[in-house]
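Following this line, the structures themselves.
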Structure 1
Amino acid sequence: MTTWPTPSPGAGPAPRRWPGRRRAWIGWGFIGPFMAVFALVFLAPIGYSLYLSLFRDQLVGGTSFVGLDNYQQALDDSQFWSALGRVSLFLAVQVPLMLGIALLVALAIDSGRLYGRNFFRVAVFLPYAVPAVVATLMWGFMYGTRFGLVGDINDSFGASLPDPLSADLILASIGNIVTWEFVGYNMLIFYSALRVVPHALYEAAEIDGAGQWRVITAIKIPAIRGALVIATIFSIIGSFQLFNEPSILKRLAPNAITTDFTPNLYTYSLAFSGQQHNYAATVAIVMGLLTMVIAYLVQLRGMRKEYR
């Protein structure tokens with residue numbers, strides 16, 4: 001017979017432990033520093049911008065609460081919509097062209113038939129390592145008709161090349177700079193996705209007698225659809241954030257690039273030249289919401305195609 005020990009007189013109940021709660025506090029200890037930095041550098045600026053957008057600095061009465069009047073002004077602002085239409089045109093032309101070139105380069109490097117593919121991979125990616133300011137200054141010098149490459153060609157060969165910094169061509173010139181900068185970045189995304197495609201799919205296609213074009217359209221491109229969606233979203237966000245290139249080229253082409261050339265340039269001019277900080281915060285918030293909605297729609301459409 002088993003004899004159970006009897007508790008000694010005066011012995012109290014065993015202390016209760018809370019391992020789950022302790023583990024939760026340990027988890028918060030790990031993510032706490034990140035959450036603090038995230039709140040400080042991301043949430044706080046957004047909250048302060050929202051606060052600024054609800055006020056207006058007036059000549060009489062000083063800063064006063066105006067509610068949503070600034071947002072109504074932004075929706076009726078022809079300069080804002082002109083800037084938005086300009087970057088939308090830029091996005092519609094430049095992004096497909098840039099991603100198409102990046103995809104072609106990634107497919108060529110991944111094919112294994114390109115001699116010196118490691119060199120080409122580094123060479124195509126190298127422009128991304130050049131700072132945007134340096135790249136814009138470099139291309140701006142080449143675009144110059146008086147002191148740059150275009151001017152030298154005109155003088156040396158008696159040609160009459162169009163001015164890349166003219167009002168009609170400035171958007172295409174900026175698109176060329178952005179494409180040169182980011183083709184390598186997107187190529188690396190596509191190439192990394194292609195490297196993880198199972199080789200068994202290629203072997204099965206070879207057994208079935210599929211050609212290279214069939215392998216590309218039926219295996220490679222569907223396999224990297226997720227990478228295509230990500231690169232598209234990044235490119236859309238980058239297009240709506242266009243600022244460095246037109247801001248730097250503005251001094252070289254003051255008649256072609258105005259203060260409302262892009263939404264970000266317009267916001268910058270409102271805040272630092274016009275001293276309209278409240279309205280600048282409003283335009284920035286409206287632009288951020290539009291970018292978020294469009295990026296989400298692209299992601300939603302890409303995910304539907306991926307899981308179809």
Structure 2
Amino acid sequence: MYYIIIFALLIIAELSYFKVADRFNIIDKPNLRSSHDYITIRGGGVIYWVAALLYLLFNFSSDVLLFFTGITLIGGVSFIDDITGLGQKVRLLFHLLAMSCAFYLAGVFGGFPWWAIIIGYIVFIGIVNAYNFMDGINGITGLYSIAVLGSLQYVNLVYGNFVNPDMIWYPLIASVVFLFFNFRKRAKCFAGDVGAVSIAFWIVTLLLLLILKTKNIIWLGFLMVYGVDAVMTILHRIYLKENIMEAHRLHFYQILANEKKMPHRLVSIIYFTVQLVCSALIIAFYPTLGWWMFVVLLFILMGLYSMKFRFMKQV
């Protein structure tokens with residue numbers, strides 16, 4: 001009953017946001033990076049911030065308040081960027097502040113040398129931005145988030161709690177709500193930067209807590225599919241001497257959706273399924289052969305990514 005109430009509150013919040021978005025013309029117009037060709041409400045992913053607010057209200061503590069501060073900083077600046085556009089330096093500043101909240105929550109400061117902390121900022125802020133870059137077709141952010149969060153919750157419940165289970169149930173419920181409006185042939189709304197960045201921050205915070213609890217970074221494999229696509233695409237664009245900060249359509253999922261004309265929802269299901277399989281194998285072989293499985297999966301995904309170039313030549 002408790003989670004049904006949370007679900008209902010999030011549905012009401014999303015519907016209320018649609019009215020606000022209609023009133024203030026918060027819409028997504030197709031650009032060079034887009035895989036859609038119609039105007040749609042932007043920022044429906046604000047539901048993840050609402051879920052964080054509800055989590056704070058029903059599970060108030062200093063740690064939860066610190067997490068909520070972080071997601072508010074990073075989600076707030078992303079929402080403003082969705083509406084008016086902001087410079088990269090402003091966004092980076094708020095990303096640093098938000099990640100500092102996550103680091104304080106996890107006890108990073110004082111427990112690691114300065115150089116390790118700097119690497120941590122680079123890695124985790126990079127993951128947040130890569131997660132945002134991978135958003136672009138109906139259902140991919142919501143489904144992929146469920147794959148990651150579901151894997152985290154399994155580890156959380158089976159291997160010993162590293163967080164309150166509600167800290168994972170809430171974004172899972174929010175993902176289901178968001179998918180109800182987004183996982184359609186013609187989506188009612190898109191996540192926007194506020195949605196992709198907010199759920200990415202939530203996920204990297206959970207991953208950070210799990211990594212520090214187990215003293216093992218193998219759990220980054222829960223983001224393996226997105227990671228391979230994002231990194232390989234950046235390398236591809238560098239090879240082409242393109243500005244990696246400009247809009248593009250070279251991600252594998254974009255090639256499948258645009259050049260191969262594969263239905264958006266099918267592409268999203270493929271990414272969801274492949275990541276779920278990778279996560280399941282990592283969990284199954286942890287801790288005995290976990291890293292061997294990680295390496296094998298990494299090479300398999302890189303091989304699958306290389307198919308993109310064959311698809312590009314066919315069009």
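Bear in mind these aren't lab numbers, they're just calculated from the coordinates by the rules spelled out. If you're wondering where the values come from, they're calculated on a predicted model, not measured in any experiment. Cβ atoms are built from the backbone, for glycine too; each structure is taken alone.
Worth a mention:
- With Cα Rg over 2.2 N^0.38 Å, for residues 74-185 alone derived as 1.22, matching label from 1, 2: 2
- Source structure of the calculated read-out (helix-only ellipticity at 222 nm (-39500 (n - 2.57) for each DSSP H run of 4 or more, over all residues; to 500), -20500) within 1, 2: 1.
- When percent of Cα pairs over 25 Å apart, for residues 106-257 alone is worked out for each of 1, 2, structure 1 gives the greatest result.
- At a computed 1.89 (Cα Rg over 2.2 N^0.38 Å, for residues 162-217 alone), which of 1, 2: 1
- With respect to distance in nm of label points 7 Å out along Cα→Cβ at positions 98 and 250, the largest value across structures 1, 2 is given by 2.
- Among candidates 1, 2, the computation of semi-axes √(5λ) of the Cα gyration tensor in Å that gave 48, 38, 18 used structure 1.
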